[in-house]
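Listed below are the structures to be examined.
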Structure I
Amino acid sequence: MAIRILGIHHHAVRIDAGGQPVDAVFDFYSKVLGLGHDEARPSFPGVPGWWMNVGEGSQIHLIGGASPSPFAKAPGQDPAAAHVALGVEDIIAAKAELERLGVPHFASQAGDTQQIFLHDPCGNMIELHQHDKCRCTSANRKA
């Protein structure tokens, strides 16, 4: 049975490529695109950046710092690498389905939120997380 995806929660992009100052990237997303940022973004040592709010249900995560990040578990297993994050109905069931299908993945914990990362056949990284636990949704930012 396929994993039940409920929506795109965030798209994480690297902002330290090309030698551009990270503040210039923030200015682009805030002043050119008009996006506000999540002022309660948790601090991740060695991973500067911002979570830019896109409407009520998603964000763009601007991720800086060295690559791989201090949170990398192994080559190709860095939760701070560029990725798209999808909210799933049940993260435990999603993990069980990946294991049943033999799909390589790795887990990461962010506070009380479990994240599962996997790569598509082209190498693009995908994050799966419990849909109702993410700050990407504006209702969850109020708490």
Structure II
Amino acid sequence: MAALTGSILTTRKFPTLGNSLVLTKAFVTHPHRASLPVGIYMFKRLVTHKCTGKNPTFCKSGTTVADVYKTGVCVKCDYDVFKTILAHQATIKHRKSFVKRCLPKAINNTTGELNVDFLCSGSDLEAAEASIAGF
């Protein structure tokens, strides 16, 4: 599962996009200095294309530019998923536990939204937002 390691998947064979690069990356981990039950799910999609030059303030006609979509969700589990507040010490085992034990309970099957009991707040949310911004 690529999301456990933050692996990047790329293709230039995306329907309707010609030879544009489509890059997809997902990652589940622990935000640095968040409390032990807190994990994050992050997703990023990047698509390259040639600049049209219609607005030369932004790019020169013919240069390669990229559009990026990025999102992330902070989840406060009902148990201590991670064993330290330090993000770099989150292991594959911890990330698997987050995906298999916590996320299924955290996400409402009907709406796809995060259940209110699993919402992050305060310094945990701040730590998650910092990680998501840097992803």
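What follows draws every value from the coordinates through simple rules; no lab data is involved. Just so we're clear, the structure is a prediction, and the values are computed from it rather than from any experiment. Cβ atoms are built from the backbone, for glycine too; each structure is taken alone.
Which one of I, II has P(r) over Cα pairs in 10 Å bins from 0, in percent, as calculated from the coordinates, equal to 12, 35, 26, 17, 9, 0? Of the options listed, only II reproduces it. When mean count of other Cβ atoms within 10 Å over residues 50-57 is calculated for each of structures I, II, structure I comes out greatest.
Given a computed value of 36, 33, 16 for Cα extents along the principal axes in Å, for residues 42-105 alone, which structure among I, II does it belong to? Going label by label, the one that fits is I. Out of I, II, which structure matches 1.58 when Cα Rg over 2.2 N^0.38 Å, for residues 2-65 alone is calculated? Source structure: II. Among candidates I, II, the computation of relative contact order in percent (Cα under 8 Å, 6 or more apart) that gave 28 used structure I.
I, II: which one has P(r) over Cα pairs in 10 Å bins from 0, in percent, for residues 74-121 alone, as calculated, at 26, 52, 20, 2?
Numbers: I: 22, 61, 17; II: 26, 52, 20, 2.
Matching structure: II.
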